[in-house]
Structure 1
Amino acid sequence: MDSISSFALLSPHSAADAVALLTTNPQAKLIAGGTDLMPNLRHGIGTPEQLIDLGGIAELGRIEHTGQGWLLGAGVTLAQLATRADVRVELPVLAQAAATVAGPGHRSVATLGGNLCLDTRCIFYNQSEWWRESNNFCLKRGGDVCHVAPQGKRCHAAWSGDLAPALIALGASIDILGPTGSRRLPLNDFYVDDGAKPLTLAVGELITAVRIPEPTSGMRCGYRKARIRGAIDFPLAGVAACLVGTQDGLTELRVALTGTNSRPFLLTGPEALCQQPVTPELLAALGKLVQKQVSPMRTTGTSAAYRRQVASVLAQRLLRELVEL
């Protein structure tokens, strides 16, 4: 990797101060744990003159649980989510997803908000500057062609965060603060299917918190991912599921996916699988739903067909495991 160009580090004391700095310096980058940003900067992906450090903002580190649900500050670390006893018991899908991210050192500093705002990834993008230049750059940065789909007009870089599908399956929403005030948005609506610009954040906005409604009584949830190595790696495909019911029939089923598209997304159509026994035929039907809605491209070292099949199999295995608990 290359050395990082010089920058000024700005240290706001509140989320409102951070918004003001970001509004005044629209080319600045937010940094919390920095586990995604710093490797990208070393690859020459961006040369910001200012970094706005969110690490000293106490309000972003809140974890609150009431009878109405959970409020998790955007600065909560993945290690906290993976190891806190109450999160592991009440929100196992979130704890499982957090525990699969990178390694222990990364999780000790990486944050919830940072993971939700990860940059998309592609083998033509996450390379050194000289490598990208030798390929005439790409549509996501510096070029005008997506090497994954040269005839298309959009970037197909893949979204590869682990927490988003878990939170989408839980029905989470996010609090966003910006120059014009605060707004709340369902997490599933925060993303768009464009690898070059997958987030709907406006200039000067940042995520301050995630809100998770109280899970339905009897709900069982889980997260599974496939990756090249058993640790560290981003998902080739990841599946989160939340369900209510038994093997004799489900009354609720939500499935969300990551790693295959340019956004994490909630699977459409699984409600048609409810109110009937969970049989091999039903699992196969779920697998077909997944295969139809994922759209992996040649953005990793594995084939698109492999990732499509893996996503389908992960979903089927996870549903079977959850109903057998």
Structure 2
Amino acid sequence: MEFMPQMQMHQPTSVEDAVSLHGAAPDGRYLAGGSDLLVNIRRGIEQPDSLVYVNNIPEMRAITETSDQITIGGAVTLRELSGNSAVAEHFAAVAQAAGEVAGPSHREYGTVGGNLCLDTRCVFYNQSEWWRAANNYCLKYRGEICHVAPGGKKCFAAFSGDVAPALLLFDAEVEIAGPDGRRRMPLADLYRNDGMDHLTLRPGELLVAIHVAKLTTSISSAPIASAYAKSRIRGSIDFPLAGVAVAMAVAGGKITDLRIALTGVSPLPFLAKGMDDFIGREGDETCLEEIRDKIRTQAKAMKTTTTPPHYRRRVAGALAQKLAASIF
């Protein structure tokens, strides 16, 4: 680890002030919990000249509920999100995912916005400065070769946030503030399939809040149940080798709605395709195995961790099968 560089710290109390301060120091970064950013600064990966601390902004620290939606501030801690009764009641997978991030001490200060905007990770990128320099760096940072796929020109660093796939199940929207004002967009549109540039945020923009509409029943009026699970090397702290979120409605013993989202197996979190194929199916062994196999084919894990890609693909399918079976 390197020594922390000299940086100026700003502590605004409004979103507008935060955006203004960031605009005056375009080489700065927004800071909330810092559980990932500060480590990358110590590694020499990030080199900001200033930090705009957003945890003193009241609207970003609140979870609010109305009759039709729940709004989660971007600086709400993962512990607060996992323990919120309204979130657990309406979006169980979201509360579970927040409770699965790293360890208890990380969840005390790590935030929802930080987890959604987590930088992509790779075993060749998340290393000390001397290690990366000895390997001529990599395509994601200062290098010309992707060590994962040396023959290509694409970065395969994986997105490993836990909360995003759970929120994707419920068509969550994010509220963004920047130099041009505020805007809202689907959470899915926050990401692009590019390990080097995986967020669609414009320069100076800040994720202020997440809006999730309540949807307790499916089109068939059957209740929707959801869950999240992941595999990791060390159960106490690690990022997911593969993470799976499932939302399902069952009526009369048959699937009436099914959504599955993945993380840790590509540069972006995403909703799996083809889940409508299972509408009207009974949750027998054959159906569950077909769900498993369809998820395996969509998990595009590469050698971005010390665990082989084929294992992570198999794990993703197994987790989807297990979660679907638990909802049945």
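We did not get these values from a lab; they are worked out from the coordinates using the rules stated. What you see is a predicted model, and the numbers here were worked out from it, not measured in a lab. Cβ atoms are built from the backbone, for glycine too; each structure is taken alone.
Data for the structure
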| item | result |
| --- | --- |
| Which of 1, 2 yields 25.9 [mean count of other Cβ atoms within 10 Å over residues 244-251, calculated] | 2 |
| Top of 1, 2 by FRET efficiency 1/(1 + (r/R0)^6) of positions 180 and 316 (r between Cβ atoms, R0 = 35 Å, to 0.05), largest first | 2 |
